[in-house]
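Below you'll find a set of structures to go through.
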Structure P
Amino acid sequence: MLEFTNGIFKFLDRLIKDSSVKLAVLYTIGHIIIAMTVVSIMTGASLFEAGAVALVEPILNGCWFYILHKTWKKFYGDK
């Protein structure tokens, strides 16, 4: 099990290393899943309905995160 866990962390490290776009996409996917779950639980909506509602806001947050990460790296990265 430890090898499997280490493999996942190594894969994720390679996936998001030095890539704002990949990190933003991964963050956005997680955000959409979390938002769908919360909307579904709080409102009783189906996952399809919750997904429709929860899709727009995480996508905008993902774009915001990409801009934030690129700006952060420009001013604070690799110093």
Structure Q
Amino acid sequence: MVNMTLAIPEDLYQTMKEHSEIKWSEIARRAIQDQAHKLDLIDKILAKSTFTEKDAQELAKKVKQGIAQRHGLIK
């Protein structure tokens, strides 16, 4: 297994010190593993997608226009 070092704010460190009975490395490992699993799932879904950058730009334009109309900025 590979070791990893990370920086945390001082107040978080103090809380962790107050609860030394908790295996903080295991909590961090699980959180990272959960996030990596979500990213893997997204990658699998996107691998089959035909949605292009041009499609995304067109959709963004329509969304912005809809928001502007809703707020009375354009008619």
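Consider the structures P, Q: one of them gives 1.00 for FRET efficiency 1/(1 + (r/R0)^6) of positions 34 and 50 (r between Cβ atoms, R0 = 30 Å, to 0.05) as calculated from the coordinates. Say which.
Going label by label, the one that fits is P.
Looking just at mean projected area of the Cα convex hull in nm², which of the labels P, Q belongs to the structure with the highest value?
Once mean projected area of the Cα convex hull in nm² is tallied for P, Q, the winner is Q.
Which one of P, Q has helix-only ellipticity at 222 nm (-39500 (n - 2.57) for each DSSP H run of 4 or more, over all residues; to 500), as calculated from the coordinates, equal to -30500?
P
Each reported figure results from applying straightforward, stated rules to the coordinates on display, with no laboratory input. What you see is a predicted model; the values in this text were computed from it and never measured. Cβ atoms are built from the backbone, for glycine too; each structure is taken alone.
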